[in-house]
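The structures considered in this document are given below.
What follows is calculated from the coordinates using simple rules that are stated; it is not laboratory data. Here the structure is a predicted model, which means the values were calculated and not measured. Cβ atoms are built from the backbone, for glycine too; each structure is taken alone.
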Structure I
Amino acid sequence: MKHNVGNIDRTLRIVAGLGLISLVFIGPRTPWGWIGIVPILTALTRWCPAYSLLGVNTCPVDKGGERSKTS
């Protein structure tokens, strides 16, 4: 799998995921908050299946035109 989630995108996904998971413990206390696991997993793996289907890539591009393997 090639990485298709950049660093800023990763940070936003982790924040959003933690916010959703917090709904399980505070707020409306609904089990729907567990959906927050999805953005956290995509952030940790740096790969989003929806991005792959849509052809979106937020990873930075090296000067040589190849995708960076470190990001």
Structure II
Amino acid sequence: MFPLSTGIAIVAGLGLGVIGGLWAFYERRDRGEGAAARPAARHCVRCDAVYGAPRTEGSAPCPRCGHANPALRF
């Protein structure tokens, strides 16, 4: 067996490796065309629907009622 401190170091190293791998994956996905290809979230003020529409300048019509709504900003 190995000492407790070695086990803790191994578990911490694996955890940091997983976090680093996830960070690299999402950084690569969000660069370039990835972010532009995903739809922007929109909320209709008339019928209270939440929907996705292409990332364009201006507003997009609601699929339920047709009211034009701007993209949500977080």
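Some notes on this structure:
- Structures I, II, by Kirkwood radius over Cα pairs in Å: label with the highest value: II
- Structures I, II, by mean count of other Cβ atoms within 10 Å over residues 5-12: label with the highest value: I
- Once relative contact order in percent (Cα under 8 Å, 6 or more apart) is evaluated on every structure in I, II, the highest one turns out to be I.
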